[in-house]
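The following blocks contain the structures, represented as structure tokens.
Taken together, the values in this text are just the output of simple stated rules run on the coordinates, not laboratory data. Owing to the predicted nature of the structure, the values given are computational and were not obtained by experimental measurement. Cβ atoms are built from the backbone, for glycine too; each structure is taken alone.
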Structure 1
Amino acid sequence: MKRFLFTLIFAGLAFLSNAQTSPILSNYLTLKDALVSSNLTKSTGAISELSKSLTAAPDFPQKKDLIKQTETMAKAGDLEKQRAAFAGLSVTVWEAAKSQKWASQELFYQYCPMKKSYWLSTESVIENPYYGSKMLACGSVKETLPAKK
């Protein structure tokens, strides 16, 4: 009986840990969508929310790098500077999503050959955050992360 309770408690803590980190991925995707739509107000708000979710998250190997990258994005005064910083952020979020198993649904690691930069999406359809409507469909899926089980 004690063993069963211990297993149940451990499983519950693991679930809570994942529940606390999933807002990071959600806020990242909101930021990506704001960059796709070339909306500075939305992207700035999404950066702020991403920063809050990172601060609130339990420690994980990429946390410090993500906080630093988010701070850099927060200081950017325009979309082009945000997009430039988003490239590094995306690589680190992908590493964290894989190691922390954040994906509650399939995740696609997409690549823009013009910017030589990556981003994450929950859709296989390309919507390029680096160019927005100028080159919306520019890119390809490079890797797929299955949903966590």
Structure 2
Amino acid sequence: MSAAQPEDCLALHRLIHDHAAFEEASATVSLHQVADVLANRHPPASIIVARMDQELVGYASLTEVYSMWHGKRWLHLDCLFVRAQDRSLGIGARLMAAVRSIAANSDALWVEWQTPSWNEAAIRFYRREGATVLPKVRLQLSA
């Protein structure tokens, strides 16, 4: 596991779009936007990549959120994705370990994320990793 680098741009962009397609959605991020994030000295997200034989096979991205209730930051795990052919090899667990490390080093209260309710394999994986399922409804308001 390592932080994504500018040279990861093309492969990361492909993984992002593969992730969206897997979740039956579509990603609108452009290659240029991914390049901008990777080149930014103060990026809007922390991106971790997983490699096998020098090839990107998975990634996780985290953003910071401030909790007014607690007066501290927590981390939103925006994405965690491993290519289908590379699942069940421990890559997801290693990405989660890197996420935990970032959370601990940033003094975050917790890490929170969502996954589609139909993605039972991911839910089982996250529970094995120690996650608790929260009884919330996800809402979105377009700007």
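Just checking, which of 1, 2 has the largest value of percent of Cα pairs over 22 Å apart, for residues 40-111 alone? Mind showing how you got there, number by number?
Values: 1: 21; 2: 28.
Comparing 1, 2 by percent of Cα pairs over 22 Å apart, for residues 40-111 alone, the maximum is at 2.
By the measure distance in nm of label points 7 Å out along Cα→Cβ at positions 48 and 128, tell me the structure among 1, 2 with the highest figure.
That would be structure 1.
Given a computed value of 23 for relative contact order in percent (Cα under 8 Å, 6 or more apart), which structure among 1, 2 does it belong to? Each step should come with its number before you reach the end.
On the way: 1: 23; 2: 18.
Source structure: 1.
A value of -20500 was derived for helix-only ellipticity at 222 nm (-39500 (n - 2.57) for each DSSP H run of 4 or more, over all residues; to 500); which structure in 1, 2 was it taken from?
Comparing all candidates, it corresponds to 1.
Of the structures labelled 1, 2, which one yields 22, 19, 17 when semi-axes √(5λ) of the Cα gyration tensor in Å is computed from its coordinates? Before the final figure, lay out the partial values.
On the way: 1: 30, 17, 11; 2: 22, 19, 17.
The read-out comes from structure 2.
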